[in-house]
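> Before anything else, here is the set of structures, which you'll find just below.
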Structure I
Amino acid sequence: MSAISANKAYNKLDYLRLMLLSREGDRREGILLRQSKGWFQVSGMGHEALGAFSHLLRPDDYVFPYYRDRAIMLARGMSNYEMALAYFAKKDSSSGGRQMPGHYSGRALNVFSVPTPTGASLLPACGTAWAMKLDGKDSVCLATLGDAASRQGEFYEAIAFAVQEKLPVLFVVEDNKYGISTPTEKFLPFNLGIINEDAIVKVDARHPDNVYKAGQAAVEKARKGDGPTILWCDLDRLASHTSSDDHRVYRTLEDIEEMTKRDPIRLLAEELLKAGQLTEQEWTEMQENVAKEVDNDYLKAEKEEDPAAEDTMLHLWGDPTVAEKPPIQPADKMTMVSSINQTFRKALENDPKVIFFGEDIEDPKGGVFGITKGLSEAFPNQVFNSPLAEATILGVAVGVACYGWRPVFELQFIDFISPGWNQVVTNLSSLRWRSNGDWKCPMVIYAPYGAYLPGGSLWHSMANESYLAHSPSIRVAIPSTPEDAAGLFWSAIQGDDVTFILIPKHIFRKNVAVTNVDPVPLGKAKIVQEGSDVTLVTFGNTIEIAVEAAEKMAGEASVEIIDVRSIVPMDYETITKSLEKTGRLVVLHEDNQTCGIGQAIIAEMTRIPERWNLFLAPPQLVARPDVNIGYNPIYEYAALPDLDQVLQAIRTTMA
């Protein structure tokens, strides 16, 4: 299949009409906004010539656009009517009314759902491009961004990874000279000499011919396996940043007037008129016909059904899966590290689209804790070392998952997640919901977690599951036994959601007997020890303290211990049933006290009258105070929950 045979061939006259269609859509939305019909508008005026890139793409290529790419979307096959539905935030729009206008999405067109933070889709584009390459395809990814976003760290990470792996990506920097009101000239890495000029293709993007020619060379290069191209596209933003902005405040009228002389529609129309390929009458009729078409689309879309309030919670989660028995066998002695490694090996054997990526996970090291030991030697096409770049790890996971593969990616410590936090809150936690279920990125992210192992200090010994639990659409699990670790991973790898599994360092090398290997569904707690007086809810490293406390209290109180195993979803049913017996509740965890999971559990158990009526005493929380873990063990153990604190909490509920 040739580069342009799958889409309508590029033709100047036809393309003039497409640019006009894009412009009229922007114009119509501006009018509607002034009529108080709508809430917000973002314009692509001046960026219309970039749609010529779409004429070079095949249906199996992917587009990772940003919010000024109206013309690219029209050329890709998205209709003006679909954009009208999005403007009015209608139920049948691509986001179901969940995203602002200009935030395009279309799974059928391989158009990734636009996140507002421009640049946040670049690493996902690299992930999809990497999966394409590993899949043996010659498909390409088109990834666009505004010029101001070229100072985002993820821009540099994306370029580095794309160059490293020779990925088939076209990075299109749409340089309209402004980041809202701030001139970007002095900020751009291209002007600062940070990026080698040999790596950049400069494009006068005010004419679609220039865009098409530069894009053609870049697409051919990518399809041949010769790697990415950075296309620095010089153009003008002919309108204000958005409807919430007025560029006359910071631009002179002379500047605005001069800019309109470089209008890409004006330039192409004048060229075609001069060449005799278009008459004045034809040009007038084209403008009138396009305006009529756009007006009709918006009139029709305005009357369509709005989303229903009761649909707000739809598409937070994927399809449920039935938990299966994990691939380990009972043993006299086993560690969590061993059971996880066995589970990973079986997952790799079962599915060539399961892919591992993380720092130092290849052999001979097999991860800093040996969790992936032996896997890269056995599966060299599925297990890969990553750069020391957490945003790359998480962003690439999004793109790999969107392509249909199953990423199981490692963060060396959960404490190191902060450089990748943008991807967590921008894409992992919102993609399915913001695209109204059209896109999803099921994956497993795992990391060693927690303290009670002296010498870790900050960034090696923190427990911070509440950050993740606070983010919608992310499942969070923390095993405390080898069989639970295997079961949770097995369920998560076959699941349809983003799942973080945190592996407690203090106990993950502890050799214990494994007698029963059963399916472990996410969201199902386990009764570690039955009791009748106090319910002690905990998970992870603090299971040991809970068991010791129950033994110490044997003469005073009968303690029932619940290992929740899964933080999100939380098994409140099991906790409630236990509380029906005991009437008393203690929650124990090593994360911060404020806004931690323990406070959430207590709030949830006391807010519902039927549960509140079960309590015989105020519930108690034992957690780390709001302080970091220090390097000296004195600091570490001073901050962490200990046995005496748990005993005191139990006695308080019994008093």
Structure II
Amino acid sequence: MLKKIALSALVFALFLSQSIGLVVSAPLKKANYTVFVYMVGSDLESNGAAATNDLLEMMKAESNAGVNVIVQTGGSTQWHTKGISAQSTQRWKVTKGKLTKLNGNLGLLDMASPNTLTDFIRFGVANFPANQYGMVLWNHGAGAVNGFGSDDLFDGDTLTLSELKSALSAAKSKTNVKFEWIGFDACLMATLETAYTLAPFANYMVGSEELEPNHGWDYKPILNALIRQPTIKGAAIGKVISDGFYNQAYANQTDEEITLSVIQLDQIKPLISAMESWVRVLNNDLTAKSQLNWLAKQRNIAESFGKGSNPEDNSDMVDLGDLALRTSAKHPAESEAVIRAVKNAVKSKLTSVLAPHATGLSVYFPYWDQDNFESNLDVYSTVGMSSAFEDLIWTFSDGILSRTTGVELPDSNLTNVKGQNGNADLTQFVIPKNQLDDVSDAYSVLGKYLNKEETKTLMLGLDNDIDFNEDTGVLSSQWSGEWVTLNGSFITMDIDQQYDDHAIYTVPALLNNEDVDLYVDYNYDSDTYKILGAWEGIDEKTNVVDRDITKLKKGDVIVPLLEVYDEKTGKTTYQNGTKLIFSKTTKIERNPLPKGAYTFGFAIEDFAQNMTYTDFDVYDVTE
């Protein structure tokens, strides 16, 4: 009878191995740790060998039989590591200085299919059992709506959060394994929705609220920590991941653009509970138009991630803690409860110049990408995190879409008042008091006439060099006769994010013939500008976010794109500016305007991002 049972178990094991590609032999000794790396190479590997570089980092770790590193590769049209094929999905074991292919002919699998991820986890647990498990999901990330990964061999297919949940649920039902930690070496995945999705399947989550540079994590110190500390827990290894990530970013001069968070997942349920109490009072507010405007203002100024100059290049992810802080003046108890709950969940975090107010967890809150509100919300509903929060963002987005015209200005004439202490005259405009509730922000606007008829205007940009009295509606600014130049040529540049000590601007451009936004940091104290890098935005076809703010390098060809407004047609187009070759001597700085006729006035933005322009003063520069 005993022999019969043993034989049946062996037959079942052999059947299981054939069905999911397992390598089954005698009972296996448990390792201290097994780490799964689900590596969807995509364009990150084919264009820049980013996956190959990370595999090399893994192979530099110390040698130790107590830690298994198991990698599945796929999703890229080209691999730069010898032996890795673009025509087949493959599995590998990483050891010191070596990458060993594992048994099993998988064929070409869609890495964005839940079944593919499920089978990889089942394979790993069956063949490389351990006391603790970690997993890295490696590729692009796109936030709460579009999820993780982009398989270039399957039309850019991605794993939505609901599909990720399906994959992890199926794996757990077969293996009964709960991960100690799951990390995303990807952009925009440190979201509350992601944490909610992972909470039943892991103790900790590691991810970035903002974009991630192409170098990603540094795997050598991560694996060394697992080898040296075989019982290390998620919070501690998360800190190792963060420290290594920062050190590598510092070495690559990308530390100005990074975030990373370590999340304790058993704190997500109380956080959602606190958030729902907060949501209820915000939902009550939305019954009044003025309160919709107020909430939109707070959403506008809160820390946002994956945000470009064009509305469609926005992930609409906002920092949850920072948004709650912005609402605390009106709803102190509920807002403070959310802030405390975020702090309880976020065990450690990195911030940077690009995201100084990041508190560690973002949440989807539709605001900029209005053309895709409905389709995004339909996908978002499959996450199932909170029906109360879904009601809030549906109501909010409907309110935004219902606003189709900007602030009404019955009189848009400017006035000029004498400056104090011999300063130049101030240009002023007074927003009607009955319109103030609709105003979200205001900017100075500088343009240059391009023709004698003064019907075509080069829009040099929007800036925050104004005083805005929100009680009286008075806007004041001073014509400076200067604008920012790139190697001496003027550019179109708009302010994107404002902070206490610096501001982030975007410059539309072609970088080596690719459409990008150049990110520019302006330091108030030093009065200096610095190009942080270039971002390609969000792919129209796959909705995948460009992972990196690419550092400019010697020899890069930059063509600034100049925004031109045609008064006769009412259309805005872009024309090429002066081409330049980037080098160490390339300068971005403020310079006096050359000869010409310039327009100067104000742009008033309402809560739905509609712009209304005042009349303009015309300044003739003759020298």
Structure III
Amino acid sequence: MSLFGKRDRIALVVAIPLFCCGVGARADEPVAALPSDTPASFSRKTDEFDYVKREEMIPMRDGVKLKTFILVPKGARQAPILLSRTPYSASERVLRFNSPHLAAAVPHMDDTAAAAGYIIAYQDVRGKYGSEGDYVMTRPLKGPLNPTATDHATDCFDTIEWLVRNVPESNGRVGTIGGSYEGYTTVMSTVRPHPALKAAVPFAPMVDGWIGDDWFHNGAFRQDGSLDYTYDQEATRDSKEKWWSGSYDTYDEFLRAGSAGAAASSHGLEQLGFWRALAGHTSYDSYWQNQAVDKILAKEPLQVPMMIVSGLFDQEDIYGGPALYKALAPRDPDGKFVHLVLGPWNHGQGRREGRGIGAIQFEGDTAGWFRRNVMQPFLDYYLKDGPKPDSPRVLAYETGANQWHRYDDWPRSCSQGCPDTARELYLLSGGKLSFDRAQAAGPPYDEYVSDPAKPVPYRERPTLPSGAPDSTWGEWLVDDQRHAASRTDVLVYSTEPLKEPLRVAGQPVARLLASTSGSDSDWVVKIIDVWPDEVPWNPKLGGYQQMLSADIFRGRYREDLSTPHPIKPDKVLAYRIPLPQVSHTFLPGHRIMVQIQSSWFPLYDRNPQSYVPNIMFAAPESYIKATQRIWHTPEYATAIELPVLN
């Protein structure tokens, strides 16, 4: 049966406008009969509960009502409200743990606020779960991309207006908080904000889906994670219909499918508005530029104090937080409105326990320490007249050294007076890496053959979907990279063991001088901390190649991100590839390594390496082998700009 045997259900989506999928639950779903001994009505005993839960349908300006859950501590008087707006089921968010104690019932991101007597509110965004209206993935602000009169900013405004008028236990002040998509709605709340909105804490906000957040990275499509997410979010209002696969290893699944478009078609995604947008806007055109949150907020007046929280190892939204801070900080020279926190966390870990990621461990629970000592005092000051906190402009955890640092900016200065200097780390012949520029001696380039039929896996196989029971999806940005270093289609460059610590803080940039025999190419650059061969206190880390910062760049956008161009075969061209932020100390005895490859599969779709108008729909015959060359001569000097701190 086509379309997983539910064509009658998915067909409901076909007639919707672009980006909308307000699909209700199936009318023919069976309702379980009550056992004969079940009472006609069941009353839950709540005497031991320290909070009261209210369910409301809050009307928006267009008449649509949004399902909202409000958790009020018993005995609350003049309490602030902490609001999260979610596409992930507000009813589940307000009861993450079935407990009579509010601090245990809500997610970790709210635990300190609940302990401080806050009123917690969660709301389904329009079109999802209990809320009315149509659902639009990361709904743009009203304007050219959204012809309606409502958006996340107006919905949040109307919600706050209702809350401060109808929750008598509140003090009339509201803060917004949330991570990922909920981080996006948190940021949107600060656009033309309600006067009662006094603070915002976006965790890992989705900011720019083409440059470096969920959907694309520098033009390369993140197919594994985007296709299934789009399906799960848009196919049904309650997200009960899930992406399916007959493969244990997603590497096999996507290789058999061929192109991302073929994989999408096999699951019926052409019926969903957001997939059509992804497939139709593969370049950084006005569609992406006009909804880039950092660009939007940079044009708005700063009215709401914001603490932007990001993870240095965020496998989903590593770009958004630092980009948002970079856009807003120049308009706040005194640091009164905009703060940035860079923790040693993967996606969402700042809201959970932060003792480590995979094999890499930190000093104590870094996330819990942050929430108690940095985030909560910030919220208390603006929402309940707490003591003025000593909130740093920038707070960054330095891995390797395992300590927090306060900075006056990111990364140009710090309160202790430590200016940064971009130092060039050159790739040399013989697999060497040095701060000394290449000399004339030695081969002018290193080369490898990139074969789309055998792409480089982004992590050691099997690659599992993020939702698999045994998946370690949240760990892959600190994975041991020896699985890639042993391949012939990956170039490896390394320094000698360091004699002194080397601190880096900021954004590395890869400056590649490269050529390809094809007419298109992807370039993946990884900066790695190589541990000594012997680590007595943890033998498993012996020789561990710990990835610190890595990203991909689609070569067709070398000249212009908004307009693709074929690459001239065998011509040496310059590529400038910004990499994710680092805050790290390379310790004595460790080595710095750089790896370069041309595929990162199946997380990113394969580049056919012959130019086609839209890679999403590349035909099988378009995928060809290509000889890739990385040049390292005085004239063509490939280097990594490292933000080194003196």
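> Work out distance in nm of label points 7 Å out along Cα→Cβ at positions 180 and 572 for each of structures I, II, III, then name the structure with the largest result.
That would be structure II.
> Right, next: Once FRET efficiency 1/(1 + (r/R0)^6) of positions 364 and 436 (r between Cβ atoms, R0 = 41 Å, to 0.05) is calculated for all of I, II, III, which comes out largest?
With respect to FRET efficiency 1/(1 + (r/R0)^6) of positions 364 and 436 (r between Cβ atoms, R0 = 41 Å, to 0.05), the highest-scoring structure among I, II, III is II.
> Work out Rg/Rh (Cα atoms, Kirkwood Rh) for each of structures I, II, III, then name the structure with the largest result.
If we compare Rg/Rh (Cα atoms, Kirkwood Rh) over I, II, III, the biggest value is for I.
> Which of I, II, III yields 2.3 for distance in nm of label points 7 Å out along Cα→Cβ at positions 68 and 236, as computed?
Computing distance in nm of label points 7 Å out along Cα→Cβ at positions 68 and 236 on every structure in I, II, III gives 2.3 only for II.
> If helix-only ellipticity at 222 nm (-39500 (n - 2.57) for each DSSP H run of 4 or more, over all residues; to 500) computes to -11000, which of I, II, III did it come from?
I
Values in this text are rule-based calculations from the coordinates and carry no lab data. Here the structure is a predicted model, which means the values were calculated and not measured. Cβ atoms are built from the backbone, for glycine too; each structure is taken alone.
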